[in-house]
Structure P
Amino acid sequence: MSFNGKAIYQPKGKAREYSAWACNFYNGCSNGCQYCYCKRGVLSHVWATTPYLKKCFKNEENALRVFIEEASKNLVELQQNGLLFSFTTDPMLPETIGLTKAAVRACLVLDIPVQILTKRADWELEITIPKPEKAKELLAFGFTLTGCDNLEPYASPNIERVKKMLELHKEGYKVFASIEPIVKIDASFAMINALSGWCDLLKIGLLSGKKEYNEDGVQFLYEMLKDDTRGSKFYLKDSFVDFLGIDRSALPAHFVESSYNIFKGK
């Protein structure tokens, strides 16, 4: 039976492909991405252009207390699988980063690996914990990269996100990229080339619901990714695999499964 708490839960559907456990404190986001899946479907009724704390929490102090209680209840699973922030907002927005940092600090004390996915580069880490060396063992930072700044008007420019990733990589943190959605093949390919050789993991997926992809373009991108001299691991999301009819089990060794653990490298 899956766990579905107020803060921590086990995602289902396409989100499950991205992470086995996740945390959502807020609904809404101010990045203004035109393709955002949260604006459509089951999440559209809670969407807002300014993030707000979920109604199940009284305030941020209460949200953190609930988070710690839920993390403690699922400690073994979370220590094994880690926790993603987050699917319903950007966890590093000015409005959300304070609670994100407090929750991450709690995770590090509890030895829970954390992955943070963002489109912002205008923040500093500054998480104080009893053993600071734990941060580099248990924290991984991911950035969504489309190469299309015009579709993400209030997020940090893609090049700034890449610079922030490289800075974190040089500091010794694990870094990953979400090359999703692919809006333009050439723009996504440029992002992949900018990361190859030092980014620990690249997750690549097509735009949900888009049917007019050029198969030759997607096939070209796939053929380029098959070059194992790039020095990074790749995960092709189901949308990509299904579009081309690829046999996932026959992919080269530098392609990984959705269960790949970025901290353990397997």
Structure Q
Amino acid sequence: MKSGGGRLVAGNWKMHGSLATNRQLLKALVSGLAPLHGAEFAVCAPFPYLAQVATELAGSGIGWGAQTLSEHDAGAFTGEVSGEMLKDFGCTYAIVGHSERRQLNGEGDVLVGSKFVAARRNGLVPILCVGETLEERDRGETEVVVARQLDAVLKLAGVGAFRGAVLAYEPVWAIGTGRTATPAQAQGVHAFIRDRLSRSDAAVAATLTLLYGGSVKPGNAAELFAQPDIDGGLIGGASLVAGDFVAICEAASRG
């Protein structure tokens, strides 16, 4: 039996989509995921498409969320989007600390922690991303990096804020590269994360939902999700192909 809080498969569209292609994809997901039980499903879309996503997914049982949010609730922050605004569009989730935000937008550990706190403050479920680069893995620093990223959020938010939250391990070297951590490698880091949190609160750690994000595909999803500390996936490119995303969700439902 899984030690985490339940199965979740969340699709991260990144900066892809159009009104027309979104409509086709969302309709296919609503139809394809309707028969599935035993897991939760969600789509995290770019800000401009949240209204469309909310309309197309209403009543389907599929949740939706955003790919980031501001650490501020309101004010003179041109171009930013607050958690309260996301709630207006029916969002359940907000991704925080995705590796691309860390690398391309300069989001450091403290800022990621502030965004995690903002998500909680506004009633959103944060999907906190942590993970190492290839260079860090080759130097044997995976656990050091993941611990640093996790501890920064723990320091700001407290372990209680992780109750009902979601944490995604995404090895940067396996995102969009076609490379995937082996199930054993992914499980090892997931177990490390759960153990790290259990030092602060064993009950919170035991029920935390831990996702794997890093080139999850229909062909490897079942084996990944069979690992004892992998509770689902944060899916990138495969979430843009309805058949692939549905197949991954089927693997989560069977697990």
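Just so it is clear, none of the values below were taken in a lab; they were calculated from the coordinates. What you see is a predicted model, and the numbers here were worked out from it, not measured in a lab. Cβ atoms are built from the backbone, for glycine too; each structure is taken alone.
Calculating distance in nm of label points 7 Å out along Cα→Cβ at positions 83 and 99 for structures P, Q picks out Q as the one with the greatest value.
Computing helix-only ellipticity at 222 nm (-39500 (n - 2.57) for each DSSP H run of 4 or more, over all residues; to 500) across structures P, Q gives -9500 for structure P. For the read-out relative contact order in percent (Cα under 8 Å, 6 or more apart), a value of 24 was computed from one structure; give its label from P, Q. That value comes from structure Q. When FRET efficiency 1/(1 + (r/R0)^6) of positions 67 and 139 (r between Cβ atoms, R0 = 25 Å, to 0.05) is worked out for each of P, Q, structure P gives the greatest result. The value 1.3 for distance in nm of label points 7 Å out along Cα→Cβ at positions 147 and 243 was derived from one model only; which of P, Q is it? Considering all the candidates, the number was obtained from P. When distance in nm of label points 7 Å out along Cα→Cβ at positions 107 and 203 is worked out for each of P, Q, structure Q gives the greatest result.
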